Structure P
């Protein structure tokens, strides 16, 4: 290690950089959280194994780094080249935590008697996944259950888009969509699917939100498979009163989850 910190060839940096790959995350049970928001949230959960920081980050985030060290987290100064390798953005923040992965079992989420769940089906875009997790956190949702062949929530783009919320909301994954829907229904949760031609308009759906609800959101490119949408108790449409043809997934999910949250918290 030099006065500028350990360099990109250091074995610890090499091992951490490998966590950009999904296969390595699965193998090790570790992932990277980049930036002050994500690192702060990760430290609050006690899931940080190691914290790397650049000289610039040491000046900017000295309290955060000192707090991590006080928790017993190994904190290490790295060179600018190493910080660049650890980051995935054009201008990396120079603050990266190696964290334990966050997956919980779907059964654990359902056993907690959730009142509002998001269930993205075949979600492919990590940025959308992170945004959805952040929205669920913001509206007081109880979990995200990624169903089917969905993105890894520990993907760097997802972690950044979630802006710390990844550590606040229980997240589970299930490859079997049909079994997932069976389990949700067996837990007594009403299943709602977003659909452009849904029979229930969101403005008229308040009564559906008085009990526990799981929202199905479809793939960004193709929406929900009709077979999956048919499994829902109700299909809900968002009224579009302007000239927009449609809404993207993250926007539609935000609107639906807020509408649900408004009714839920008004009851309390």
Structure Q
């Protein structure tokens, strides 16, 4: 059975493709080790490839459940790193990680990417098949409690933070809620696109460590705090005195539609 080799260019990266003529399909896809990995692929082995300037190439594949990938491989969403990789370095010249599809209440390794829409709800610092501990993830829902190192899901804000035994003393815990017109959010919460800050409060950490912000959807001539984002389609057209934005901001901005 004769192996055929060719070099193709993919998004500026030299990819060595090897195929078996008897089947007419590619048995392996290899990208030169000094080139970028195509989006959506993972690295599964390091091989010798004379056609590459570096002399080596990464064997790449589309990801699948319970797959072992090289430690330096990208992990495409919605995949995550799960416990019990492989410390044998023969295949990759480095240890391998195990990946799986993100799902509800899944245990993943600390340091794994978190897919969009998921939050971290529990931290276990004792290694149990992972190098430096594990996280548990869930899909975000309105009012969910998540750890402070959790990404903020698109369209969400956090409205409370405090300490929690399930998240450890380092990160604490936050309550995530879907953003809505006219709500108090923690001062260090991100503000979703399209919203403005119209009031700022210092509550001495009773609800949020750094105080709170009141967010609204903009209306014509609305007065917003200088710390507020200005949504697309709006501009500042002046200012007005205010006592709603804290001692550091005696003036509010007046917003007008473009």
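With mean projected area of the Cα convex hull in nm² coming out at 19.0, pick the structure among P, Q it was computed from.
Details: P: 15.6; Q: 19.0.
Computing mean projected area of the Cα convex hull in nm² on every structure in P, Q gives 19.0 only for Q.
Comparing relative contact order in percent (Cα under 8 Å, 6 or more apart) across structures P, Q, the highest figure comes from P.
Taking Kirkwood radius over Cα pairs in Å, for residues 177-232 alone from the coordinates of each of P, Q, which one would give 11.4? This figure was derived from Q. A value of 0 for helix-only ellipticity at 222 nm (-39500 (n - 2.57) for each DSSP H run of 4 or more, over all residues; to 500), calculated from one of P, Q, originates in structure Q.
All of the numbers you see were taken from the coordinates with simple rules; none came from a lab. From a predicted model like this one, the values you see are computed outputs, not experimental measurements.
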